[in-house]
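Heads up, there are several structures right after this.
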Structure 1
Amino acid sequence: MTLLHQPHHDGSPTYVDDEAPRLGDTVTVRMCSHVEDPIEGVWLRTTYDAEPVYVPATRTTEGEAVWWECALLVHNPVTHYRFLIARPDGQEWLAGNGLVDIDAPDAADFKLTSYAPAPDWARDGVVYQIFPDRFARSAAADERPTPAWAVPAAWDDTVVFEGSDPRTPVQFFGGDLDGITNHLDHVERVGADIVYTTPVFPGESNHRYNATTFSEVDPLLGGDAAYERLSSAVHARGWRILGDLTTNHTGDTHEWFRSAQADPESATRTYYYFEDDGSYANWMGHGTLPKVNHGDPDLRAAMVEGPDSIVGRWLQPPFDVDGWRIDVANMTGRLGALDVAHEVARAVRRTADSLREDPLVIGEHNHDASGDVDGDGWHGTMNYSGFSWPVWSWLRSPDTPARAFGRPVQVARRSGPAVVDTFRAWQGALGWQATTASWNILGSHDSARIRTMVGSPSLHRVAAGLQFTMPGVPMLFAGDELGLEGVNGEDSRRPMPWSSSSSWDRATLDVYASLARVRRSRAALRRGGQRWAYVDDDTIAFVREHSDGSVLVVARRAAGPAFSLPLTLGRHLLGTEPGDLGADGSTVPEAAGARLDIWAID
């Protein structure tokens, strides 16, 4: 049986008639199967108050499609459910991670949440991440003195990226916020409409994650006035801007910490975890990054709760930030026996919701965020585990010098079926709402560049194609569109080569722009469901379904033969390599090499 004829359900409008129900609502959910599949009956199993309840599904037939429909009461704020499928030869379960023939744990159940979803602009947009020190210098940057902590660098100097080199965090290129404002036309050319900058608060490093204060913008970036100018320019284009806040720690030069360290009776002493001997908890053994104590109500009031908190202040005029990316969200509020991480996430979201009509809060999490995105805290996550690592493992070059992120060994190269199983597993764990709100990233300022990982322009473009066509929101790190390289996160922070445009990979830049255009024009790529259509070692194909028109996406990491699917292909919408591949009915054309293609489905 073709993959498209397997029983299917996801959280998209085709299968769930209300994506954002209220607690107590009854929602119609549907499972689809093929008329030749000898299914005798289907039951919806939900777990009201953690107790299983079974509801029989009603059956209707439309051509070759059989629809199994049930009424699901949203009894709990996050309601779990799955389908039990009975056939003459046995039983099967359909859950968020696909079809399984065992009664597996509920962690991968489909999930329907009564909490408000991410705002439309966040789900429909394209995020462009900027590391301010390396993006662009305005004319005013030349007039600013180099700070005492910094090692100055010319814009074309080689980045020092070995962690053991003391220059790594203090090599200073001097990019600023007006430099970003001056290059917003480039962001528009890429096709992005959400500008996300890493921290703009002062910090004695080039990354500024070791803040000395949260009360002002770093004067080296142009200060508060420059941030106002950037925010105004972004909003004038109808775009959005996101800040980056480290809620897990401050720098050891932060005004709170200096006061706390100098005086055990200081009002900010309880903001941190001090021992009797003066030592303190910090991030991953880095003494320059003291961890804050979210078990302390005064710290939470200062940082995350209410309009006068750090979270609240920057969401208001004159800065009008549209939301936050929360750094180290996975560790925030967690230390040993203390775990108030969810309380912190809820506080950030409550504060944002009280001040803006449609804010976004995204949590950084480089591992399993499934327990942290239940709907009332972070809207989603930077989806390393559910997107980045599977794509890396399928497309990585065997000879890449890129270093695996957070692992003692390289990411293993996997076959297409193994990668699809991984995608399924993470979609099931995170749930549909969180998956579609999370960021599809091929890399960031903390990881190797995708170009270095895959080793070729064509495979880079395939990766970008998956980034823009899989469920989720594409987020690209500035420079990906030009083919910049980097073997790890520090090396990936190379300055944008504005003065050497001859080095740009313009074909890849054009592909990014085309992908953004097609995604914006097709509701299926922003709001549609996902049905796996075909997979072999070197090919992954799926359908994004939507009532406004569905599309087929075919990604290949190598040359491959033609193959047929039980659908009718229409216009070829996009190919990441040259050639307009017209389809012959249901036949996907052969490919001479790595490429990704999108067709409309008639």
Structure 2
Amino acid sequence: MTQIEDYALIGDCETAALIGIDGSIDWLCLPRFDSDSCFARLLGSDDNGYWRLAPTRWRSLERRYRPGTLILETTFITGEGRVRVTDFMPPKPGASRIVRIVEGLQGRVEMQSELAARFEYGVTVPWVSRLDDGAVSLVAGASKLVLRSDVPVHGKGMRTVGSFIITQGKLKAFELSYQSSHQEEVPAADPFDLLTYTERFWRDWSGRCATSGLYSDHVLRSLITLKALIFRPSGGIVAAATTSLPEQIGGSRNWDYRFCWVRDATLTLLALMGAGYYDEARAWRDWLIRAVAGSPSQLQIMYAVSGERRLTEWEVPWLCGYENSKPVRIGNAAHTQLQLDVYGELTDALYQARCGGLPENRRAWAIECALLAHLKDIWTEPDEGIWEVRGGRKQFTYSKIMAWVAFDRAIKSATEFGMHGPVEEWKAIRDAIHADVCRNGYDKDRATFVQIYGEPQLDASLLLIPAVGFLPPDDPRVISTVNSIERELVADGFVRRYDTDATKDGLPSGEGMFLACSFWLADAYYLIGRNRDARALFERLLPLCNGVGLLSEEYDVARRRLVGNFPQAFSHIAMVNTAHNLTHRDKPSEKRGGSKALRSEGDERTHGLEGAEHA
């Protein structure tokens, strides 16, 4: 089984495919990120669909993206020569297409293409026929794939296969296009023209990046990955390209992340605006406003890529799961949960958009005011919290903090940008929430903020207290909370979200280290003046990127493997913001919280990060 970190991503800004080091496309949903898959080997077996294009035998390989693009180049080294396979998806308009170009570099290499399409998440075998122009049509129900190639192909064992020899200087191209089965066949396109167009698209986009200096290569690759996860027609950003990659190998914490979370809003905007991508930031902001419009009581934590609200969760019985990690889930039941922190994330995002100079959306303020009127009545209620627990509602401290953020940012929008609202009432509520959190969410005996009112366990989300401006970085309660999390939630230099043994979240215990939380710890170190520790932790996290610069959701310390959905937008967003905190004049954490980081003489005189010397 290909390991999660051995995959690369290609995409057309409407959907994406994962390609393993063996040249096999093992995951592809068409025509959208959240559509049914036609290749699902990632979550099952060969019987669930894939497209492998590689030498019949090879000894080693080298893989990279063309600089500044999402065009993947894999060079296979065999006993007889070398061959390069270039994979990409041309950004639309037009049909979704995967183009694969084989180039002989040296000697004489025997290659094989093996295509097994399986629609509806790997269960439906298509009807395969030959078109008049020699292309191969694969149809089942509403879906159709058309394969065109420079190589003769034929059917074998419910697969479409073709073997050929490639020699130095020769080129062979394959194109797989998608369409609805009732439509006329998508016309053929020159694969080399598509390559030129795709390279120009990505180079034009990456060439506008305003990031430079130390870490700029990692930041740009993260931004390209984030761009690939944006559904361009709407501006919505999916959390990941996959569903059900496990947070623990063999475990049941397997979720569908092909949706757009309101929670990601502020950090996404700061990452995009900090790198100069205001068009994408505005599109994301406008998607948010359209998605959340409606009754304030019906605000959801996530939506589908065009703003759809119904994300019914069901389990796929015929897929065995990645490395037998069951169940495989489609949809996400957490969309019905109450999570108070999203009110703060949304209001903060709209405030940061105003600070960043994005043109005002005329509906945004009215929607904010309506949401705050509702939040005024419900902020005291228990909820499921930032981590979407399934063990019942609790009084989560971070949820209350973000309710405070909601009113704080509304007050700032009114006073700084001339927006009209009941500011005095908002101030009274903001003060009441602040007092409530400090009274019930802080354990004086342990000198730390806690995950849940009246309970002892910790939560990595509390690292964001200074970043969101709830307390300044020099507050002793902030520093002692960072120290407590460092003692209790950090292992081998990485941060877990919370102790799954101590928190009743309705699921079996055990998961990997959450990568975004590890970046948050670096941000917290920076804000409280531990600059050396911040940089050491950040540089310890960077090597977790796979060979082409991608990160998943979590890291399994024992197995030394990436786990969770892949690539994970939140991990890459957190990386970008931490890099900007460490290297940019405009610091995302300082901009968001409104407090300057502490400056300690000689940085950290006594604090040391365990394991940092091995970074």
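Since every read-out is calculated from the coordinates, none of them should be taken as a lab result. A quick note: this is a predicted structure, and the numbers were derived from the prediction, not measured. Cβ atoms are built from the backbone, for glycine too; each structure is taken alone.
Each of 1, 2 could give semi-axes √(5λ) of the Cα gyration tensor in Å, for residues 133-268 alone, but the derived value 34, 24, 18 comes from 2. Computing Cα Rg over 2.2 N^0.38 Å, for residues 373-564 alone gives 1.09 for which of 1, 2? Computed on structure 2.
Once distance in nm of label points 7 Å out along Cα→Cβ at positions 253 and 541 is evaluated on every structure in 1, 2, the highest one turns out to be 1. Hey, helix-only ellipticity at 222 nm (-39500 (n - 2.57) for each DSSP H run of 4 or more, over all residues; to 500) derived from one of 1, 2 reads -6500; which structure? Answer for the origin of the read-out: 1.
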